[in-house]
Structure 1
Amino acid sequence: MFERNLFREEHEMFRDSVRKFIDKEIAPYHGQWEADGVVPRELWLKAGQAGLLCCTIPEEYGGLGLDYLFDVVVFEEMARSGFTGPGFLIHCDLVSTYVKSFGTEEQKKHWLPKMVDGTAIGSLGMTEPHAGSDLRNIRTRAVRDGDHYIISGQKVFISNGQLCDVLVLATKTDSVAGGKGITLFLVDTSTPGFKRGKNLDKLGLKAQDTSELFFDNMRVPASAMLGKEGEGFQLMMTKLAQERLAQAIRSATVSEHLVELTVEYTGNRKAFGRTIGEFQNTQFKLAELATEAVIGRVFTDHCIKKFMDGELDEVDAAMAKMWLSNLHCKVTDECLQLFGGWGYMWEYPIARAFADARIVKIAGGSIEIMKHIIGRSLFRDVMSRNKSESPVVAKLPEGKLQVGS
């Protein structure tokens, strides 16, 4: 089988400690958290004490200054466990990264130590009821008022929404400038005018708090701005590849794990006098899924390496996100089928994995948006050439010439 060579001994030692943390602090309680619709804040504090949060934050801001693979280990082990309640990925891979990359020295010193130790939980406020993948269409307004901005509007589908203490908030500071009118703010959620809506009742991810957020003339200082006015869309675009890579990492890990679970189950479950795993259909189906899981893992690790080298572009990230998301959903569906009726029971991990899987084709940019990014890149050179040449002369496969306008 495929052996990964990205990780060193210290990463695997850390992986063992993450697994022990999950077994002790998450596994016994996650069922109750699913009923509650949220995990307790105490878990975040314990995760901070165990060094699981924001591993890459420099020591000067309270972190350990480790490489990105330590964050990857946390994401992978959480995905492998099937416990989707703790929103560590959003907190670590997105919010803290925005602060570290674009924050002022004052913002970094104020928020990053708290995010590392779990006393401040981070969330990303971008999606709105009428603006999901198309972030240019957000309507939350920020109007300058002296040394402050007055923010009004709403967000929806916000992970960590019920718990967040700090919010990277996308607003419109110029309603007619499209993407160039978007500005980001780093918002303290104790600010008057901020209000949490209901905790949304979702198909899956039952223990993860996902909320509506409202802003009613919320007054924030200009110093809360992240980057410069009008730079928000540009800043968001620079982090999309990282977000989509994290999604691919999760999907690759879940796909591998569910194949392993299904092999174990079908190897022991009997029907018609023999195990389900002895039937040719079972072996052929799992052979296909195992092969695709390995292919997905190889490409994901390739993208991790490119990201760490500063070379991961939007197209590779979109390809990884699209392919692994589709694989994730395919594996959960086909593995559940091999569990039979028991696969439909919530007490079985495969049932929860099935419910949790569907969001991966939507979150972080829909599958359709990934196809658009990839397809646009395929035709970029052709379209550029067509614009510069008139008439257009194109070669047919047979070597004949065709003239077009």
Structure 2
Amino acid sequence: MTWTLGFLPVFLLLLGFPIFLVLLTAATATLVLFMNVPLMVLQQTLFASVNVYALLALPFFIFAGEIMDRGSIAERLVGLVSASIGKVPGKIPVTAVGAGAIFGAISGVGAASVATVGKVMYPSMKNAGYNDGFSSGLLVSVGAAGVILPPSIPMIVYAAAADQSIPRLYAAGIGPGLLVIALLTLYCFWVGRRNRNDNAQSFGLKQFIRSFQRGVWALGVPVVIIGGIYGGVFSPTEAAAVACLYAALVTVVALRDLTLKGLLDAAVSTVRFSAQILIIVACAGVFSWMITVNQIPTQLVQWITEADLASWQLLMVINLLLLLIGCVLDPLSAILLLSPLLVPITAAAGIDPIHFGMILTLNLAIGLFTPPFGINIFVMQSLFHTPLTTIYRGITPFLILYFIALLAVTYLPGISQFGVDLLM
């Protein structure tokens, strides 16, 4: 059984098989060869894995992000953030941090933030004299921050996989998200002080009011989602549906920068992306059920207990594991694959599942822009034809900043607890 659940998935991944086929093949081989169970169980578990109410929020949030991505929302957000900052060192990259974080949080998909905000900010940073390495490194790293801030698609998947509360996870993501944004902003200040071509304009009330009027519609999305959830108006899934309706009304009716055909195209893209995610969810559910009924999590917990690792040592080992896996797997696949294994282990060590959810999310956010397979890197390269070697060099300082944030979030649970105490 060890080779079907352990070595076979690794072998198939190395051959380049899609992750859902890897998981389904390993589970099926184990069921057929080593378990005296009817094959009907496979089908039942596949459907049961996606029969989770929390997962309904996924296509809704994806659809809202698709709608806003196809309109002028990003450009309006950039204008509003820029007008709000005023005259500070490194104003253009700081604007990229703010706009990228806001749009990433709205869409819940890091790659969407890189593509949408990058189209506006990358030429601006280059024209202001910032080199390609810094500009590309900043944009791919800011895109990763969007999956830490609520509403976050990886958090929804973790909530379903680990049976945790989505509102509590959203609240816990506020502290880590703000920490990452603060570190990126401080670094942009430091870099911007040496760039005299970034001629920042002073804060102007008239310009701010004009930009606010243009961008206020975009800011309504997080207000509707977060305010509705914590105001007790609707559940996270209902909030996602309301966000879709709001985004459609804003882009089609209020701003008139998206036609009904564009809305239909957004729906088609949403169906495709949602199907890609949910087939992974279904196959990961089968694989998780397989390792659970074979008591692998129980054996791992027993092994960790016998190793007598302190909590900080356990978290260090898990962080290293997650960073390595994040380099080769997308966040959703990694969450579905690892949650059934790691949540029981961390719970046995007295680590709060909500806090661990933040550690897991931040680790996998780093994987979005970590060589060699970070998806944000490939989005950046395909859009602007920046050489991969240039992007890799530019990423280095931002990886260091994320590692600092990861250590802080891991060993200072109060950072995650801050938002929970504030909102719950």
Structure 3
Amino acid sequence: MKTKIRTIKDINMTQGLKLVLTIGFIIFFQQFVKSQDKHNQQFLQKVGVLDSLYSKILDESRKIYVQLPASYTPEKSQKYPVAYVLDGEMFLPIVNEVQNFYSGGFTPEMVLVGISNDKNRVRDLTTSTITTKYGMPFNEKNGEANNFRKFIETELIPYVENKYPVTNYRTLIGHSYGGLFTISTLVNQPNLFANYLAIDPSLDWDDQKLLKEAQQVFAKQNYKNKALFMSLNGQLHMQNSQITIDNVMQDTTDFTLFSRSNIAFSNMVEENAKNGLSFEWKFYPRDIHGTIPFPSLMDGLILLFEWYQMENTDKINSFNTSKDELFSIIKYREEKLKKHFGYAEPPYPEDLLNMSGYMNMDMQQPEKAKMYFELATEYYPESANTYDSMSEYYEAQGDFANSIKYVTKAYELSGNDFYKKRIEELKRK
């Protein structure tokens, strides 16, 4: 049974207009609730379906955890951007929580792929081989990030794109050594992902070797249409509270090498702003290395997708905005999303277009209502619901021939007897 607002006549127009965005956010909240209902009810929440693939490159089986968006249904052919989350067993639930609250309005709905790094983590995420660290022997196997990245590029990404409803618009997320790997990928293979979210990256690794390599690359590499968010925790010096963000770069001890490396990298990125990289850096003075992932994931995803957020909502909510101006706003957003994603994407969710159509019908603005319903069928041509809404618009106008035409299309798409009965009812009118 589909949900539609058919009559709001006992609500005055001003109140109705104020409801448009509120209802939009209710839709997003309902999606969150639906996602909760799908989980096994003996748990409050379960995140990520376990999957695995065998890697010839790594010569081992690798676990991944895949979380589909709340709006996903197998019947629809919709595909989503995808975020790959390193240390997925730890951070996928956090990314999912951020998405539950912010996707749709602040970030796009995405398929989330958590890559397990519970085994061979140091080996896979570190970028060069070392035998000592801070003057002490370091015997754990390390320095095979290039090999791990080859696994992601040639085995994991094709596997995910073949099996799950994802597009080629990808985001990479990593913390600590995962952040180091994320920065390394941006430096060495920037076209592998569109967005890079590096949380407290370990750029001190191997005496700042990656930082030194990046200085050469960033001066000449074109990073247009790429974005990086990077964060730094507030524990700048483990033993000296007098070290602050204002004076840490003057310290020369190993205790501040981690933070100094992070700051030096951010300064280098800003000095090379002409390379086109969209960059945000944030310092979290109240967080330490272990707590910084949560705020970084929230801020990072919102900032990386700042361009995705809805614009001109005041005009969309205004009763006096003309149909032509509304149409221009919608088409502008359509072009903006296409520019960033690299492919066509509906500018608004189906439910929001549908609801806007019914709101305008109730406010006696049939031309605006028709526009919203027509756009819904344009952007969601496989949805029976959009054609039935168009049918109800024509029924309200007394145009039964067109009403039958559109509800017939809805029936052809779905085979639902509800639409068959509507066709019979309309023919009797």
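None of the figures in this text is laboratory data; all of them are computed from the coordinates on show. Quantities reported herein were computed from a predicted structural model and do not represent experimental measurements. Cβ atoms are built from the backbone, for glycine too; each structure is taken alone.
For this structure, a couple of remarks:
- Value 2.8, calculated as distance in nm of label points 7 Å out along Cα→Cβ at positions 90 and 234, assigned to which of 1, 2, 3: 1
- Which entry (1, 2, 3) yields the derived value 2.0 for distance in nm of label points 7 Å out along Cα→Cβ at positions 210 and 226: 1
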